[in-house]
Structure formats: structure tokens, C-alpha cells
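The structures considered in this document are given below.
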Structure I
């Protein structure tokens, strides 16, 4: 399945917002980059749905603009004024051409979910391939109020239990897209998170 990072050229802080234009066009997170609607329009005239991993500002700031432009269904775990479909652990949602299971993965955010298909993992901020802390197998920060490293570790363990062995595409909320042995990346992130050491020791 083709997956495009429509915020790849952002000059300000945003999450990665992923467009799956084939089949049933779907946007995973809306990001905070002004002009994201224009980038989506370069690839599709219609958007069937937006699915949210969680509602931190860098993931939802442009949701109003996306909904105004395309009038898609909006799938979210927690309530939101624009939500049209509540999702919960174990639900199945379509992302492009793939059926993705919703996996509840809190720790970084209480409303965090990931989307897992036979080929792809849209992990939001629970697991990332690379970021400023680690180059291969990192995890979402848990040092802000309301966050929990213990809960994040449990969430990564749940992802490993629920993720099919054939998953080869990792589409995380930050860092680069990874194609290959996604399970190994997630297992590496788990080992680092389990150490309970600060992700950014200088902060």
C-alpha cells in the first residue's frame, strides 16, 4: 500500500501525517503544518476518513481545516467536537486498502491508539524508528504530567502481542518511515523503555 507523509516538508513542529490515497483514501493524524490540505489535494480529491492516534496538538491542529476541505469521517478514541466515530481497542478501521486493528496504547497519552494491519503499523508516538534520542527503536516521551513510562512499556508489550509477524512498514508520529523487520524495531524500543532511564537526560 502506498503511504505518503504529507507533512514531510514542514518547517515548523508537527507530527507525521500519513495519507493512504488508494482504495478508501485515509489520513492518519492531521498534523499541525499549515497547508496540509494542499498537499493532500496533490494526491487525492476525496478523503473518506481521518483516524487519530491521539489528540496532542501536533497531531490535531489542522483537523478543522482538513474536515472543512474534505468532509471526511473522523475516528478517535476520545471525544472531539469533530469526531464522527468512536473507536476502542479491538475495533477494525480501513486505512487505504488495509484493514487495521485498533490497539489501545496509552502511556504517552491517555487516549493513544495504534493501527495494525497484516503489513503496516501506524504507531503514533508510542514507538518510533528514529528520533533525537535513538536512531533505531525509540519510544514516546513520558516525562510530562499525566504520562506514564510503566503504562507505555505495557502498551509496547501489547503491540508485540497483537502485531502480525509480516508487518514490514512502520509509520510513526515522528522520525522516518521504516521498511523491514518492524518487530525488531519495536522489541528494541521496548528494551530501551524498560530501563526506565530518562529519554532526554539533559532536559
Structure II
């Protein structure tokens, strides 16, 4: 009995590279202003080959958005599984999420700015997963300050925190003196203890060469 045709070696790697290049273009040009021709050119592929991986531009948008949310979910679940005290867990969540943002700035920008282009079904699914992230953070924040639960402040405080971290890409510079990992403890200090508790970040030495 003959074997079915399998995927060529490197299929998944090529698919991920396409998503990275597409996210780069969407983040800079906007989803609506980017064409499949431009994605194919950026990937060094023919348009026919690109369609072998993704049927259209919309499929790219869904994959980029869902991939980013999935990675964030996995990060949060991993931190929640660790035997940490509430404040340490909150600090770990902030640090790990910002580390993901640092490595996926284009995908994060696409999710933040282009989710409006998703069809209602996909949009509802992704927004539902984002609500789970908000709920998970809210529970950790309330674990740090259980007394605030009576005032129903879990979600508002979580949204304040996300307001601090979700829009950092609008002002962070790749060549700036401070990067995401430098600022993660600053964000945690500011959120947990207020301005008086913020410590000066340790600047990393840039590697030579």
C-alpha cells in the first residue's frame, strides 16, 4: 500500500517565516494596504508558492492573531502552574508577557490594530481568548490584594496594567537605551508598589561587533 504524500521538509519553518514577514508588513503598512504580492516578494516566493501555504491574506491575519494569543496563553498557564506567592506570580506574569512582546512586536501590533478586520466569528474567538488572559491576570492581582475584591477592582486594575504594557510598542525604540526586559521590573514595581518603589533599571552592555 503506497504512502500518502507528506509535507516537504521545512514546511512548518517556511510557514512560520511567511507569518513573520507578513506580520512585519502588516505592522508597518497596515493590513488593508498590504497585498499578497508584497508578502510573496518579502518572502522571496512566487505568489503561487505563497498560496500553497495560505489561501489568502485574511488567512494570514487569522494565523498571526491566533498564534500570538496562543503563545500568550501558554506563557500565562506556565506561570500559573508554578508554586509562587501571589506577588511573585504577578511579577513573573508581567516579565514573561513583556518578554513575549519583545520577541513578537509585529504580531502584537497586528493583533492590537488589525483585529477589527476579522470576521465576527474569528474576532469573537480571539477576543474570548483575550478575555481569559484578562481574567487570569485579574485573579492574580486580587490574590495580591484580596481586600480589593469587595470593590470589584480586579478587572479595572488589570486593564490599567494592560494599558501600561500593551501600548509600549508605540513609543519603544529598537535602538533605545532601555528595552522590554529592562522595563519589566519597573512596570512591576510601579504597579505593585507605586512610584516610590521604582528602582533605576540596570542598563545592559551592548555586545561589541
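Only the coordinates and a few stated rules stand behind these numbers; no lab work does. Fair warning: this is a prediction, and the values are worked out from it, not measured in the lab. Cβ atoms are built from the backbone, for glycine too; each structure is taken alone.
Structure notes:
- Sorting I, II by mean projected area of the Cα convex hull in nm² from high to low puts II first, with the largest value.
- When mean count of other Cβ atoms within 10 Å over residues 85-92 is calculated for each of structures I, II, structure II gives the greatest result.
- Each of the structures I, II was assessed by mean count of other Cβ atoms within 10 Å over residues 45-52; the largest value belongs to I.
- Once distance in nm of label points 7 Å out along Cα→Cβ at positions 13 and 125 is computed for every structure in I, II, the highest value turns out to be that of II.
- Identity of the structure behind 20 (criterion: relative contact order in percent (Cα under 8 Å, 6 or more apart), calculated), options I, II: II
- A value of 2.3 for distance in nm of label points 7 Å out along Cα→Cβ at positions 157 and 181, calculated from one of I, II, originates in structure I.
- Origin of the derived value -6500 (helix-only ellipticity at 222 nm (-39500 (n - 2.57) for each DSSP H run of 4 or more, over all residues; to 500); candidates I, II): I
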